[in-house]
Structure I
C-alpha cells in the first residue's frame with residue numbers, strides 16, 4: 001500500500017495541473033468559437049454578399065471588440081465575388097500560466 005501512495009499523489013498532481021491549464025486556456029478557445037460562429041453566420045447570410053467588403057470587415061472587428069478580442073481591421077480579410085463571401089481573420093491572445101506567457105494563435109474563417 002505504501003508503494004502506491006507516491007504514484008497516487010503524482011497522478012493527482014498531474015490531474016490538478018491539467019485541470020488548472022484547462023481553466024486558464026478554455027475561455028480563450030470559447031471566445032474564438034463565438035467569433036467563428038459569428039463569421040459563419042455572416043457568410044451564410046445572403047445580405048452579406050450585397051454589402052461592401054469594408055462594411056463586413058468592420059462588422060467582424062466590432063464583434064471581436066465586443067468579445068474582448070484583439071482584432072484590428074488589418075487582421076480581417078474579406079473577399080466578395082460573384083455572390084460568394086470569404087472571411088478570414090488572424091489574431092493572437094497571450095495567456096499567462098504560472099509566470100509563462102503562452103501565445104495562442106487563432107484563425108477564424110468561413111466561405112470560399
Structure II
C-alpha cells in the first residue's frame with residue numbers, strides 16, 4: 001500500500017517553498033541595493049575594473065538577448081523588470097533542481 005499522505009505533505013512543503021521563494025524574488029528584489037555587487041565592488045576597490053572585457057563571454061549566450069544584468073530587456077519599468085527577472089530565475093533554478101531530483105532519486109518499490 002502506498003502512503004499518499006506523506007507524498008501530499010512533501011508536495012505541500014515543496015509548493016509552499018516555491019511560493020515563498022517567488023514572493024521574495026518578485027516583491028523584494030526590486031528594492032535591492034543599487035550599490036555594486038561583490039565582484040564589481042572588489043574590482044572597483046582594487047582598481048582593476050578597467051581591465052574587464054569590453055565584450056564579456058556571457059554576452060554570447062542565448063539568454064543575454066532577454067536579460068540585462070538583473071532585469072529583463074524590453075520592460076520599461078525597472079522595478080517590474082527586476083521582479084520578472086527574479087521570478088524567472090527562481091523558476092529556472094526550481095525547474096533544474098526538480099529535474100535533477102527526478103533523474104537521481106530512485107522510486108522505492110512498494111512494500112508488501
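Just so it is clear, none of the values below were taken in a lab; they were calculated from the coordinates. Predicted, not measured: the structure shown is a model, and the values here were computed from it. Cβ atoms are built from the backbone, for glycine too; each structure is taken alone.
Using relative contact order in percent (Cα under 8 Å, 6 or more apart) as the calculated read-out, with 37 as its value, let me know the right label among I, II. This figure was derived from II.
A value of 0.7 for distance in nm of label points 7 Å out along Cα→Cβ at positions 56 and 80, calculated from one of I, II, originates in structure I. Comparing distance in nm of label points 7 Å out along Cα→Cβ at positions 32 and 104 across structures I, II, the highest value is found for II.
One of I, II was used to compute Kirkwood radius over Cα pairs in Å, and the answer was 17.6. Which one was it? Working through the options, I get structure II.
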